[in-house]
Every structure is written in C-alpha cells, then in structure tokens.
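Read through the structures below before going on.
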Structure I
Amino acid sequence: MRSTRGESSTDELDQALIDIIRNEHPETLQQTIELARLKFSTSDEETMKRVLRLESQGKILFKKPMATVPSSWIKYLLSDWAVWYWIVFGLALVVSALVFLIPEDAFPVVYARNLFGSVFVLFLPGYSLIRALFGSRELDNIERLALSIGLSLALVPIAGLLLNYTPWGIRTAPVTLSLLALTLVFASAAVVRDYETRRAHVSD
C-alpha cells in the first residue's frame, strides 16, 4: 500500500498558504512569498510554485490579479519580471560610455565617472553572476549584496590576470570591455534561467 504521508504534508502546506492569503490579504505574489518565508522553511521558488498552482485551481484569489508569466520570451523581457535585467544592462552600458567619454582630468564630472565606475567594478559583475547561479532563491538582500561584492572582487582580478596574457594588456579600455561582457553574459544567462524556471512552475 502506498504511503500518503508526503501527500498529507503537501496538503497541509497548501492549506497553510491558503490561510496566510485569507488572513493577511497579500496583494502580490512577492508579498505572499515574504509572508510564507516567515513561517515555513521551503524555498521561495517552491512557495511560488504552490501559490501559482492554487490560484490556477481557483482555491485562492488575490485582491489584484496576479501577474502571470508571459508565454513568449519577448513579452517576458518587456514585463515587470525583467526590470532588474534592463537596469543592470543600462547601467553597465552607461558606465562603460562614461569611462570612454570622460577624461581623467575633466573635473568635476570625473567624480561621477569614478562613482559609477566603482559600482560597475565592485557590484554589477558579481550581482549578475549571483542572479545566474541562484535566481531569487533563498537569499535575502543582505546576503545578495555581500555575495555580489565578494564575487565582483574575485572576478575583477581574474579578468585582469587573463588580460595580462593578451595583446591588449591591463589597460582601461580592455578591462572595461571585459567587465561589460562578463556582466551582460551573466545577466542574460540569469534572465533566461528566471524565465524558464517561472514557466516551468506555471506548467506544473
């Protein structure tokens, strides 16, 4: 005889999510995940999967319609789900342009170049890699910030070491372009992963 213990546990968790939504009245999926995080040890992705399934079954109803994951890749890129991607993409391009357009002796605008350049070097590459590796799973904002800075500090010396063995050497232009390429590649991989993960959860 097949054990129903796992099914019973699943039903209990689903009922607990239903109770949270009915009692706390969250308006969005993100608010629901944050409330569930305080009470359960399940990952954010597992919670999202269960909530989407319960909504599709008509067992829960939000005050506002939940944003559904677009069925096409292009629509997903133009949706709220991918806003972070365009912020990273645009910031990386703007900072790269500032590096080439603003000379080092152009006071005081060079300070803006240095400020944005610091964010570009110390945060964006690591943040993009973290998104590619973990997506939105089990990382709070402090952990994500710390890991982003740590990975950026690891990636920049590696990029410089590799450039040292190329004809371009370690100069401003090659370093900037290499970090730009790393950031955009990692961010693109992350947004593809997010899309496939969310679509997979919807279809389950």
Structure II
Amino acid sequence: MTQRNTRVLEAVVLAAGQGARFGGDKLLAALDGAPLVAHALATAFASPARRVFVTVGQDARLRAAAEATAARLDATGRLVLVTVENPMAGMGASLAAGIAALPTDAEGAFVFLGDMPRVDPATPARLVPALTTPDMVVTPTFQGRRGHPVLFGAGWFAALRALRGDEGARALLESAGACLARVPLEDPGIHLDVDRPEDLTRAVEAR
C-alpha cells in the first residue's frame, strides 16, 4: 500500500444506500466469506488515501462490518464513519455528506461505491498522476467506458457538497470538459456493481 504521496488524498466510500433492487441488506450480503461492503472498503484502504470516510445510515450491523473490516486490515485509525441523516435522499446526499466530512487540508478524494467489490486494488493509485491541478477529476476507463472509483481534485468539493437526490456526480463529470482525465486500465472491476442478487454470481465469477 502506498501511504506517502505528495498530495493529501482521502477516500469516501458510499455505503448508506438502501439496496432496494437487491431486496434490502445488500451491502451485508455474503461474498467470499465477508460482507459485500468489505471488498470495497479493502480497496479503499489499499489506496493512497490518508483516511477512509464511510457514509452510513443508522444500521448498526453495517457500522460493525466497516469497523471489523478496518480492524482486520489493521486500519482502524484510518476509518471515519459519516452518518447520513436521511439515506433515502439518495446517492447525491450521501456523497455530499462524505465530502463535507473531509478535513480542510484534503487536496483530493477518491469516491468508491460500496457495492463494487471487484475493483483492482492497484487501480486507485494509477489515477493519481493524472490529478495535476485541484480542478481535475480523474476516472478509470475499461474498453472505453468510465467506471469507479473517481478521483476528484479539491476544486470540486464545493459542487460535491451541494449534491442532492440520487444522481450522484454524473452531471458534474459530464460538465467537466477538459478538466476530466480518463485513465485507460485493464480492470473490468471498475464496471461491476451489485444491484440485484444475481449480480453476486457475476462477482463470484469475476474473482
């Protein structure tokens, strides 16, 4: 894991969603003997981020899963749980809460989705060289299509804190123009998310 970096980077893991299409408790579903969310958390902890801010609702089980994952990785001191008061407000509200919790010296932030378990742990570090100014936003691509995680420069934090609803940062990425850097990678995991129970089968096959 690369802990030293010339810039102060943080990570935000969005884990406050309700998992309605999954039938509930999505992030606690078992995958490879661990809760689904544990895999995204492990990749976030392996990234060149100082701390990992995990947005959660009031579910004590999800909080416990995040704490257990951090303890297993000897990263308890890097875990910050961020309570989203109204998780039903959507991904935008969750992302806004996570960014609002970042310290003022953060120069960039990775945004991970808690339901994406197969991102190559090496992928986040490969995005960092493209973050050349605070106004840049960096996405990985596979076969020409953008994926996650996304690395935002600090110049985007105000816009991220203002997000509402369930659209997340998609509209911001579409408006980024020349400030959007795409990093082609051989990592199909940047596209693999778990929305429905059958998606767990895909995640097992992608191991």
For which of I, II does distance in nm of label points 7 Å out along Cα→Cβ at positions 53 and 133, calculated from the coordinates, equal 2.9?
I
Work out FRET efficiency 1/(1 + (r/R0)^6) of positions 85 and 189 (r between Cβ atoms, R0 = 30 Å, to 0.05) for each of structures I, II, then name the structure with the largest result.
I
Here distance in nm of label points 7 Å out along Cα→Cβ at positions 141 and 165 was calculated and came to 4.1; which of the structures I, II was it taken from?
I
To which of I, II does the computed value 25.0 (mean count of other Cβ atoms within 10 Å over residues 109-116) belong?
II
Origin of the value -24000, where helix-only ellipticity at 222 nm (-39500 (n - 2.57) for each DSSP H run of 4 or more, over all residues; to 500) was derived from one of I, II
I
Thinking of I, II, which structure, once percent of Cα pairs over 23 Å apart is computed, gives back 39?
II
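Read-outs: derived from the displayed coordinates by stated rules, not from any lab. Remember, it's a predicted structure, so these values are computed and weren't measured experimentally. Cβ atoms are built from the backbone, for glycine too; each structure is taken alone.
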